[in-house]
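Okay, got some structures for you below.
Read-outs throughout are calculated quantities, based only on the coordinates presented, and are distinct from any laboratory measurement. This structure is a prediction, so every number in the text was calculated from the model and none was measured. Cβ atoms are built from the backbone, for glycine too; each structure is taken alone.
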Structure 1
Amino acid sequence: MKLISMLGFDGVDLGLFENRSHLWPSTQFRDVSHQATELKKQLDDLELKAADVFLQVDADFNPVAINRPEPEVRAKARDWFEQTLEYAATLECEHVTALPGVEIEGEDRVTSLARTCEELDWRVEKSRAAGIVFGTEAHVGSIAQTPQAALELVQAVPGLTLTLDYTHFTRAGLPDSEVEPLIEVASHFHVRGARQGRLQCNFNQSTIDHGRVMEVMKATGYRGWTGIEYVWVDWEQCNESDNLSETIQYRDFLRERADALQL
């Protein structure tokens, strides 16, 4: 977080990712109030705001998907989500994210999708009661792997928004034009480079037109955070970019475009 502050960012996305990353829910939730309060002090000292709290119940999202048919799995996911809302509220964070679920093996898509919508609707209501905006991320391997599926999900669940990341669609070879309509239903946005076959790539290899993205954001009145999301993990070849260098390139690019567009 010190590095993020030194780079001149205003906020930071916080991942509560079990079995990976810095903050594990199983540890943080032993005393939600204390852990979140201590983190808030660190953020305040660095003059950073919590832009989003992103819950992932496990690094392998399939066995713990929110739409699993096993009641005990869904119960745990709901419990951890409610604690995430408390965690976010203590941080004075106005946005939370969770994954939308998967197509359950051996089950027809209609059934899996119905359970997803039920669970997302519950999360929207809980978030609204806490004064927090809830977004779900349509991602590789999820039940919403195409822009159309993501839009249908939002339309099926009143109040649902997207934590939008073009890269999951770009990887599949889909053009920006198919993803662009999702900006209007997004409440949070992830930026990094990607191209067909690569979920993450360097700035100068990316085929995503982030300049155009910002123009559409202005036209549609987007008011959420825009975060740069480079990761270094041995998954989807995401360990082939230098996080710091790529983050700086996108930071400078986004600042320049924001100034030009008067955002």
Structure 2
Amino acid sequence: MDPLIAISDLWVEVGGKSVLRGLDLQIPDGEVHILFGPNGSGKSTLLSAIMGLPGYRITRGTIHFRGKRIDGLASNEIAQLGIGLAFQHPPAIRGVALETFIRSIDRSGSTGEAFHSLHLDSHRKRELNCGFSGGELKRSEILKLTAQSPELILLDEPESGVDLENLAIITEAINRILDKQQPLRLRRRGGLIISHAGFILDYVEANLGHIILDGRIACSGNPHEMFEEIRKEGYEHCVQCLAKRSGEKP
């Protein structure tokens, strides 16, 4: 069976600069992976390249989603196939009510309940993300994913800029989208989470962790152990470890 998503030898340029340099990654059905890395290592670039966003030029490599090659497709085509992205800093759109936007993309049939559980009932008529607080922006993005009902969710630092109360609300909804209440063998949805702080692991269980350095996956392993090592030693330790393995000077 094909993995949910398979990325092979992916090279991506942004503004003429090579950011991803031969990245390989696979996520099987039903699994959630978490991606750690220092600023500028290519984390957000990877999510943007998967979604085919403008300005992210794939110069080499392939991306397959359920066996179908998607690099080169338009962003709306990728979304329609079943991939959804929650931005770290979502745009505000004037003249479009949140409820109108959600209804236009709804494939779930459960957005009424989602408005309530994400504490956004009072925001239905407000312009999309305009004047929203940090927690409201994050809840709005997760509401968007709930409406899209994607098979693969991409989360760009979902815990950044939110307090613990909002984090609990957001992650409860994320777990519902991922069908975490189901046994792993019955799940078909998966996720890729970018995290700088790692606190998301207290709320959403990840199957595998990865560290990205210099535009490629440097190592993979137990996400909790990996984050603890990063917390204690920092990413410089990862750089030195990688250099030792490759026989180079850090």
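In this comparison of 1, 2, the computed figure -10500 for helix-only ellipticity at 222 nm (-39500 (n - 2.57) for each DSSP H run of 4 or more, over all residues; to 500) is attributed to 2.
Quick one: Rg and Dmax of the Cα atoms in Å, for residues 150-221 alone came out at 12.2, 38 when computed from one of 1, 2, so which one is it? Traced to structure 1. Starting from the value 58, 38, 38: which structure in 1, 2 was Cα extents along the principal axes in Å calculated from? Going label by label, the one that fits is 2. Name the one structure among 1, 2 that mean count of other Cβ atoms within 10 Å over residues 14-21 of 18.5 was derived from. Here the read-out was taken from 1. If relative contact order in percent (Cα under 8 Å, 6 or more apart) computes to 25, which of 1, 2 did it come from? Corresponding structure: 2.
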